[in-house]
Structure 1
């Protein structure tokens, strides 16, 4: 187990269920399923308090064991120090203590603790960048709390989410949102746009960059030397030869033909209602949809609770739970750890297959 790099879980908003779902998996013994160490960022006092609350609520029968590390994440001796900490096999995970400014109260956002949430992401980025960890698995955060606390992204704009944080910290021009479950993997050219704004966002550059990122990450992070990719058209019937729209003819297919000519196993634009059928899905590794509600309702109908959010285009692996902070459930029971478990499974699978986790030279 010690020969494999760890998976790092950020618990996110301390008033939410991020710590709860880690504790649930730890108590059930499921953190041992990945045959590699699990590291967790959280406030150590808040984690112990949350565990005690869950035991009192009858959610946990016993408090799981973990090992706490208090160290400066930027210290030169960090790797030596952390390797010396992992000595007791009875511990289910290693807790990297990330202190809150104020005591944590379940379900009650305190913006004075938002800096700690951002610090978790900074720790995760550093450890993934220097290949100390194999992948980042992010728990839910409350974007509004970071915005209210005036937490900024690297470019000085307001905090807008995990994806933008990691993209800017990594110096990436573009990343791609992919959702995946056992049935399919769906990447998106556009994400959270009003329907009326989508056609203008379907540009040749946007399509080209999205396709290239999907190809690269399917090769480098999923270990597929020749990934098979199907692409949805924008319009019904993929434009019906121009009668229902010309984006396929003028923008999408010219880009796709260049990839086809270069030897990539990728389709031209297909009608979505044809593409998302078992016959076609059985012969592809990933689908590229033009917009959010073209691809994701189909995917989630095949496994809502098992769906994992991935960020493609980063120099490391990042998966995420597909739910929010559930403030009303924190410390009280009722939270499900299924999404976190699936995100860990996906991160572990990608880490085992990826080329990017080779040691730095």
Structure 2
């Protein structure tokens, strides 16, 4: 699967759930079921959080519906020491890596359970504990960050690989060119993945490029470009695994186009009915990555409707209980504004911190 494949669409599972045995990565049953649970868990979280946003209990949310296969595949294809630089729809890689659900949801609320202390916009997840960096709402900025971190790892002699995600709209940004060019010239140990979900908010992907595919862009930069079915978690896993191993072994970067579709709105602030045809949505719904993978597992005798219903009830209860716990927390303490500003707090911030602390103490003493 090299640069010559950039016009082809690599896939393992067909829409009916059948798989090509020559391409199937042959993952253990436990791994397959864990992948499905992770995909279903993301969807359960998204449904609950979008509901809460409509109720006014959170201010903003960006769901991943229809694109769950990519974050799950990459989470399983990378090591815990590989750094993730997500865009809007890959935050849940943290959950697959073991990050706590309560802290994950707290980031959307920005309360005192949020590891980021309420300083980031909702759906901008990050944690050093699972090697994931927050993305920026400025489109595409995380891509050169991923390449720079990969270059640093190479200079240090680490075996770390970085993964930088972007949407199709980010390929129109200058940061995309800078990242692709630098990564290829210096053979940075990274994987760059574009989730081509057909829409950059309301701008269709055919307004972003005149190339037949986004993967083809990699050829001019001098790296492999692979176009993969973004609704096929096994195809994504195989392509991602091979790209990660190539980067780790010194083979340089790979660019992956995950060809998928954004089933929901761009975010809770968007109304997609104003700019896209519902018939397209209905057509892509038949290729739903969760349903396709369930059909694959059913054909292998690992899944059925009863297990699906039980898992759905379990995940709904898990998310609901987590929301209740998170909503019991208040805002971050005022004094936390002085944390994480510098590695060592300078004298003027220490004085300001002490002043606020003294005022609070006087207020408590009456």
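Here, each number is a calculation from the coordinates, and none is a lab measurement. All values reported here derive from a predicted model rather than from experimental measurement. Cβ atoms are built from the backbone, for glycine too; each structure is taken alone.
Some points to look at:
- Parent structure of the calculated result 0.80, given that FRET efficiency 1/(1 + (r/R0)^6) of positions 47 and 279 (r between Cβ atoms, R0 = 30 Å, to 0.05) is the read-out and 1, 2 the choices: 2
- With mean count of other Cβ atoms within 10 Å over residues 135-142 computed over the structures 1, 2, the top value is the one for 1, the highest of the group.
- Computing mean count of other Cβ atoms within 10 Å over residues 55-62 across structures 1, 2 gives 15.4 for structure 2.
- Winner on distance in nm of label points 7 Å out along Cα→Cβ at positions 295 and 319 once structures 1, 2 are ranked, highest first: 2
- A value of -13500 for helix-only ellipticity at 222 nm (-39500 (n - 2.57) for each DSSP H run of 4 or more, over all residues; to 500), calculated from one of 1, 2, originates in structure 2.
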